[in-house]
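As structure tokens, here come the structures.
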Structure P
Amino acid sequence: MPTPLPVVAEPRFDLIPPDVSTAQAAAALLADRTRATVLRMLRDGPLCVCEMAAALGERENNVSNHLARLREAGLVRAIRHDANGRFLYYERDEAAVRAARESLAELLG
């Protein structure tokens with residue numbers, strides 16, 4: 001357990017707040033159960049929207065909308081299936097996931 005900071009007798013009005021925008025954005029994005037579940041499912045490897053929708057019991061367009069948000073954040077990317085280019089699969093961007101994890105860890109200590 002960390003040593004508590006000493007109590008200062010006088011208020012400090014020159015404190016600079018830390019930048020928590022990255023951690024806040026990651027937390028807000030993952031606060032949605034579907035997006036959090038999709039990100040966890042993709043940890044095991046690429047999946048197509050139809051597979052995720054079936055597992056989640058949701059419509060494909062709903063899952064696609066959540067994937068779009070994860071793509072915008074850079075946490076997932078779309079790839080074409082080698083054997084059938086008609087199918088679009090999604091995979092995690094592990095570097096971006098690691099950066100989000102680190103920003104949350106820094107925030108939570």
Structure Q
Amino acid sequence: MNRDQLFDIIQQGRIEWSSHALRRMLEQNISRAAVKHIICYGEKIENYPSDSPLPSGLYFGIWKDQPLHVVIAYDYTNHKVFLITAYWPDKDHFEADFKTRRL
């Protein structure tokens with residue numbers, strides 16, 4: 001799914017918010033606006049084409065001067081996005097660029 005398709009899907013409100021994602025967002029004070037911003041304007045830093053039941057990806061972007069990660073799954077058939085999780089990345093798990101995983 002390319003950036004224009006993602007933007008259109010988000011603008012049409014075709015995003016499903018998992019209860020896990022909403023709980024994580026609430027715990028970490030992450031807004032729906034922040035998540036939508038990262039999906040529309042962020043950078044895909046990891047791709048998981050073999051995820052089941054739908055392929056997914058990890059997106060990175062900056063929201064209010066803080067790095068933010070968003071994981072979404074893509075339903076190509078129905079043109080929908082499913083929010084899996086969102087979180088503020090930390091330097092324990094990512095390099096200083098917050099894009100590269102530490103090994």
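Every number in this text was worked out from the coordinates using simple rules, so none of it is lab data. Keep in mind the model is a prediction, meaning the values are calculated, not measured. Cβ atoms are built from the backbone, for glycine too; each structure is taken alone.
Observations, loosely collected:
- Structures P, Q, by FRET efficiency 1/(1 + (r/R0)^6) of positions 9 and 57 (r between Cβ atoms, R0 = 30 Å, to 0.05): label with the highest value: Q
- Identity of the structure behind 2.7 (criterion: distance in nm of label points 7 Å out along Cα→Cβ at positions 65 and 89, calculated), options P, Q: P
- Which entry (P, Q) yields the derived value -15500 for helix-only ellipticity at 222 nm (-39500 (n - 2.57) for each DSSP H run of 4 or more, over all residues; to 500): P
- Given 5.4 for mean count of other Cβ atoms within 10 Å over residues 1-8, calculated: source structure among P, Q: P
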